[in-house]
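So, here come the structures, one by one.
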Structure I
Amino acid sequence: MRIFGIDPGSRVCGYGVVDLEGGETRFVAAGALQAGREAAPARLFSLFRGLQALLEEHHPDAIAVETPFVGPNVAAALRIGEARGVVLLAAAEAGASIHEYAPARVKRAVVGHGTASKPQVGRLVQAWLGLAEPPRSPDAADALAIALCHARAAESALASERGVA
């Protein structure tokens with residue numbers, strides 16, 4: 001199963017791709033799409049086109065997207081919501097199953113607790129995937145963590161189907 005994780009952002013959108021096969025998770029790719037400083041419609045269009053190209057290149061079976069953390073900044077929450085809309089549109093167009101995970105659930109799945117820092121997430125992603133160093137972009141590390149969270153959920157679902165506890 002190929003899993004494409006996405007950490008939506010209005011200016012930087014992280015992505016991470018892993019393969020899950022026989023209980024093993026293997027790193028495929030990771031990075032961040034930079035939307036630049038253009039007006040919002042141009043940034044969102046750029047994000048959409050970038051995601052389309054990546055999804056076409058990697059042909060995922062599943063797409064895992066982080067749900068937004070809504071803090072006190074309403075304007076920021078709206079911008080992230082716009083980016084998530086573009087992400088979900090690109091994901092739906094790709095035809096893979098779409099799964100959403102809250103930030104705390106992702107951190108619990110990868111680090112063991114829901115309040116992990118970005119550097120902790122990066123180090124645990126590095127260890128889990130056997131990378132020489134943590135991903136350079138924290139957005140890419142977060143996207144890989146989202147993909148790994150789905151990998152863990154998929155493994156649990158398969159074990160439940162087989163009657164394995």
Structure II
Amino acid sequence: MARIMTDAELYETDFYAWTKVQAEKLRRLEAARANLDLDLSNLAEEVEDLGKSERSALRSHLRRIIEHCLKLEWSPAADPRTGWMESIVDARAEAEESISPALLRDAESYLPKLYEQARRKASLGLKAHGETAAASTLPNQCPYTLDDLLRDDWYPTNRHGLSE
């Protein structure tokens with residue numbers, strides 16, 4: 001039988017999950033009309049918002065990684081490739097700082113939506129640089145796994161045979 005983590009252990013290993021648990025505990029205290037000199041309702045909201053901020057940051061990093069992976073894979077341009085790769089490295093480093101099991105599950109379930117958003121941005125960027133054909137060939141479904149997107153030194157193969 002799996003051991004249940006203490007609040008302190010959960011805080012250290014999965015901050016996002018911790019914020020959800022703590023917000024729920026604060027709401028239960030409020031519902032029980034605990035005689036505490038605390039603004040339990042707003043405390044619960046603020047704690048929950050901390051977790052939402054972590055989730056939003058990870059989603060933003062993943063959108064940027066996806067956008068630049070699409071450009072690396074589909075753009076025939078040779079010049080901005082290093083910049084896209086640098087952006088991916090930065091986003092992966094930022095994501096690594098806050099990633100947790102609960103956030104990974106969230107990202108996995110939200111990946112289709114993140115892909116749709118990143119695809120739109122990549123398409124606009126390609127079109128802005130006269131790469132309309134590349135923009136029109138971007139796949140409708142995400143061709144990348146979450147593991148690929150977060151794995152150091154992984155980049156998609158360029159469709160035009162350009163070396164990285």
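Taking mean count of other Cβ atoms within 10 Å over residues 82-89 from the coordinates of each of I, II, which one would give 15.8? Corresponding structure: II.
So percent of Cα pairs over 26 Å apart, computed for just one structure, reads 23; which one of I, II is that?
Checking each candidate, the match is I.
A value of -17500 for helix-only ellipticity at 222 nm (-39500 (n - 2.57) for each DSSP H run of 4 or more, over all residues; to 500), calculated from one of I, II, originates in structure I. Here mean count of other Cβ atoms within 10 Å over residues 106-113 has been calculated and equals 14.4, so which of I, II was it run on? Matching structure: II. One of I, II was used to calculate distance in nm of label points 7 Å out along Cα→Cβ at positions 18 and 138, giving 2.0; which? Matching structure: I. If semi-axes √(5λ) of the Cα gyration tensor in Å, for residues 58-113 alone is calculated from each of I, II, which structure is the one that comes out at 24, 13, 6? Source structure for this number: II.
Thinking of I, II, which structure, once distance in nm of label points 7 Å out along Cα→Cβ at positions 26 and 42 is computed, gives back 4.1? Going label by label, the one that fits is I.
No value in this document is a laboratory result; all are computed from the given coordinates. What you are looking at is a predicted structure, and each value in this text was computed from that prediction instead of being measured. Cβ atoms are built from the backbone, for glycine too; each structure is taken alone.
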